[in-house]
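Undergrad: I've put the structures underneath this note.
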Structure 1
Amino acid sequence: MTAYLAANIIQPMIEHSVKAEKTRRPTWRDEKAEERRLQLIDTALEVFARKGFDKTSVRELAAAAGVAQGLMYHYFKSKDKLLEAVVERHSFLPQLKSLLATLHNEPAAKVLKAVGRQFYDLLGQKESLMNIFFHETQSHPIVPRIWRGIMNEGISLFQNYLDERVKAGELRTHNTDVTARTLAYTIVLLRAGGVAFHQRTRPEAFIDQMVDNILSGIAA
């Protein structure tokens, strides 16, 4: 009898309750809490970029956001978790993924040039986030770990596209991981090079020529 009640009455009631909880509409309180969480994330991005992740205390973050220090810990268990939330919210990956999904059936020369230029522009739009990665990789172990994670995911997006073009017969079989890393890291370095590099070569022209060199090869 006990087993019957558990299987046929109690368990369905629990499942219904869980389902109802998942599908309930957010309340005004939920919306305000999420609004505050996003405010803390955006404030942290600017403070980390300006002062440095390692040199910024939770007390300073709370002051910049205009909240009590305890509220920071209510939303984020640690400064490391806050940085992870910053990267999740401000990463370039969603836009890069959407762009490659839109163009995935187009020829490689067209796609790699277009995506390369867009990736370069995205890095510029994410300047505050990139400043954290460029300047803080030696100061705290979590920064390079997160940077490697985000770059590896971006490289995988490039590699998946290249693998598709190999299967389609447009590109010959080769180490697509190396090609994807060459593209991604070169564009990151191009963005990091700043004005001094751009005075010699326009970024768009550099990216187009790099793609042509990769696709055509440089052997005589």
Structure 2
Amino acid sequence: MKNHYLLIAMFLILSCDRDDRKIDAGITTSVSGKISEQAGDPVPNAKIMIGEYVYYKHFDKLVKWIDSTTTDVNGNYQKTFTSTGNGDFYKLVIKPSPVTEQKYFGENENGVEITNIGSNFIYDNNRMFNLYPCDVTFNTQDISVFPLLINHGTTNTFQDDSYFIYEKGSAVKRLYRTKNYNEPLFILRSVDNKRQMAKVILPATNSNQNTTQNVVLKESDFDFY
């Protein structure tokens, strides 16, 4: 029991130290690196944000964004920022591509802590993907239950109702795809208040241009889940 209380006391002491540390104001730090795909292709125009954080009840709390930059055509970035004196630590975050553009995917939403304030911090990320528009034509002539919702992993299909299909016929939906990989596409619907899903594999486009593909849907493609 004595050891138990000792551990609690040590934890509280460490927590207080962690919560109370502030980085002095006026310290200049340079961040740089390269954002790319695993295959090596650079990811241009990726938004790099510098965030100021504090420790709050054992969680990281964003105070504010203090600076930003974007990667160049070769995927490289460089930015110098100055500490404000209000943060316990700073993070580098790759922000998601805007919904209106959807040019890349794989952002590190939690960011990476900049560990050497006052020096040069280098961060490379080769786990991103460039995205390219692909206009997919859905043939729903054999479908009897609507609406259908298109769900694709690298496309923000939940932004509005534009990725719903409401009737038989032909509908074109723009997806934002990687070029080197086959990708699953899910079509969702509800039948008698039970959820159904059809899965389609879209073949790799191998192109960085606007491409087109066709999907023919049948009732037999759907299963309950």
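Readers should treat all values here as calculations from the given coordinates under stated rules, not as data from a laboratory. Just so it is clear, the model here is predicted, and its values are computed rather than measured. Cβ atoms are built from the backbone, for glycine too; each structure is taken alone.
Undergrad: Which structure, out of 1, 2, was helix-only ellipticity at 222 nm (-39500 (n - 2.57) for each DSSP H run of 4 or more, over all residues; to 500) calculated from, if the result is -3000? Walk me through the numbers before you get to the answer.
TA: Numbers: 1: -25000; 2: -3000.
Source structure: 2.
Undergrad: Tell me which structure, out of 1, 2, gives 0.55 once FRET efficiency 1/(1 + (r/R0)^6) of positions 52 and 108 (r between Cβ atoms, R0 = 41 Å, to 0.05) is calculated. Before the final figure, lay out the partial values.
TA: Details: 1: 0.55; 2: 1.00.
It traces back to 1.
Undergrad: Here's a follow-up. A value of 2.0 was derived for distance in nm of label points 7 Å out along Cα→Cβ at positions 28 and 76; which structure in 1, 2 was it taken from? Before the final figure, lay out each step's value.
TA: Numbers: 1: 2.9; 2: 2.0.
It must be structure 2, since only it matches.
Undergrad: Further, regarding this structure: Compute mean count of other Cβ atoms within 10 Å over residues 116-123 for each of 1, 2 and report the one that scores greatest. Intermediate results must be reported in sequence, preceding the final value.
TA: Values: 1: 19.1; 2: 13.8.
Structure 1 comes out on top.
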